1. Using the calculated result -26000 for helix-only ellipticity at 222 nm (-39500 (n - 2.57) for each DSSP H run of 4 or more, over all residues; to 500), pick out the matching structure from I, II.
2. Out of I, II, which has the highest value for distance in nm of label points 7 Å out along Cα→Cβ at positions 59 and 219?
3. A value of 3.0 was derived for distance in nm of label points 7 Å out along Cα→Cβ at positions 139 and 227; which structure in I, II was it taken from?
4. One of I, II was used to compute Rg/Rh (Cα atoms, Kirkwood Rh), and the result was 1.60. Which label is that?
5. Check the numbers for relative contact order in percent (Cα under 8 Å, 6 or more apart) across I, II and tell me which is largest.
6. State the single structure among I, II that was used to calculate distance in nm of label points 7 Å out along Cα→Cβ at positions 179 and 283, giving 1.7.
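Just so it is clear, none of the values below were taken in a lab; they were calculated from the coordinates. In this text the structure is predicted, and so the values were computed from the model without any measurement. Cβ atoms are built from the backbone, for glycine too; each structure is taken alone.
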Structure I
Amino acid sequence: MGMETPSGAANISYTEFVLLPFPGLEDSRQLLVIPFFCLFVVILAANSVLIYTVKVEESLHSPMCLLIALLLAVNICGTATILPKMLLSFLLRTSRISLAECLLQMFFLYFTAVLDCSILLMMALDRYVAICHPLRYADIMTSRLLVLLTLASMLRSLFVVSPVVILASRVSFCRSDVIGHFTCEHMALMRLSCSDISVNKAVGMAMRCVDVILDFSILLASYSQIVRTALKIASGNVRHKAFHTCGTHLIVLFISYSSRLSSSIVFRLAKSASQDVHNLISAVYLLFPWAVHPVIYGVRTKEIRESLQKLFRKSHSPLLRTFKTKSTK
């Protein structure tokens, strides 16, 4: 397992691999189950609570809140793609994964990442219409438009991710059968290749550059117009609310895009860094946004915050009544 393959065996291509996250911590790797399992629970619980709040509170059935719920649902899907297998690889000495499973995990990993960014673009569109065309907001941001935009976002994710995964499936992996990572990221798998992967690298970089440049162009155009319009609003309270709402989305945008870009830069430039460093950076870029999204929206979005407080009081009121009844006896 995991040995360098001699040049004479270059015609052999592995179809099954071992996931070996944080190889430098082999003796204490099982201890990593505790923090990452806690993170898994926190991500699932926090995102689920906010989705449930949006679902049960009719006052939150606005396009923006529905988009927030959709973003949080994608967070849960991304977490389910990575963390269960990651925890298993911590617990077991050898956590094996077939090439087909690896490519499938890679597909859903990047599919959810691109879909995440597409939903942020939809949020920017929502804020643009709400602030720049408030009288036409209800006519433009209809449920039909949200469905169409969601379908378009899924098609975009499919178009961006599929070429990368298809090209990866055609590579010969004879260098080793050990993936020194907790998930089947593209570059982690390509390190095991013994064939020419220049096309894979070029396509992966091109797709990511086009994706990021397109996103930044749309976001820059949207928020520039939003800021110009907001500055013209006479009412100080309305202007403050507009900037506060946009500020929330800009914080989420900064976290999401800076995480994605930092991972790409480190993978390509910090070649001398240890595999554990690459693992840690990947864990931060993948898991950190999914953990903080519900916190940011739960704290900074007034409507969601008030609904959460109301649900919390409702859930605790029966317990309080029971406690008071027992204490009076």
Structure II
Amino acid sequence: MTAVLLFNLAGLLSFCLPLVWPCSVSIHPKAPVVPFGGSVKLNCTATCTNYTKMEWEVSFARDVEEGEGWISLNIKNVTEWTPQPLCLAKYKGSGSIHTRAVIYVYEFSTPDIYLASEIKSGHSERIICNISSLRVRDQISPNVNISLIRGTILLNSSYGQASLEYSFVANLNRDDGEEIICAAQVQVGSEVLNKSATRTLKVVASPYNISISTNHMTYQANTNIVMTCEAEGKPFPEFLWDLPSKASVGFSNNNKTLMIHSAQSFHNGTYRCLAYNMYGKKSAQIDILFQERSRSWIVALVVVALLAVVFTVGIFWYHCRK
């Protein structure tokens, strides 16, 4: 009796085991990230080999390879946005098991930075960063984060938008030569994709900080006078001088320096320096005043001469009275 019960139990277990511990199939990678038009290979494996058939169910042409306990699917050109290939293992009778992969298809173009090729210092300018192609499966506005960075400083950032703008007033000393980076991150499945673009700021400036220095503000005849015009700008300014009438001078240092040798009274007047480049001009001026030499010694000589004459006349008159 006991033997019969054990035999029946063994038969029942052998019938139930496939239901309690069925075979399983798995796909690797389970959720691949693939650019639109890219390729991907999926491998499907079964934990047991007593299946009658393994196959892929897909909506496009099959390119498969298979062996004992496995079957692979090679997609050379992913042109569907929401593919979910299904791997199926069929067993004797009508039993079957399956699993499905989710392919995260995306488009994510490198950001474009729109920026003027030359930016004038002191003027209001804009930097625009734009991602022209951005889509993840059926999400037209996926989880994207864009940041605009100048050097190490975060200028602006946005979340969920494919475009970002930053307005600023350009400064030659602060901005010229600085790198502008547009960094973008997109969540695709379980992965975070990163792309960035870089541009270098080129800032120009009309002349500024113009001044004139001289070794003599006032002068006497035959004095040597040197005047130097200083200015900043990008590109570096050129210089012109506006002179008093009849002034004869020399120039050096690309017209920055004006020299007067043995200055005379006609060099007296206003000297104006004009600094200019292709973006503007600015001027400064200085007054050089002629000062006659002091004639006090002539007055003293005349006084002495008169006193001598008076003294001589006085002596002569005294002797005449005797």
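1. This figure was derived from I.
2. Of structures I, II, the maximum of distance in nm of label points 7 Å out along Cα→Cβ at positions 59 and 219 occurs in II.
3. I
4. II
5. The maximum falls on structure I.
6. Matching structure: I.
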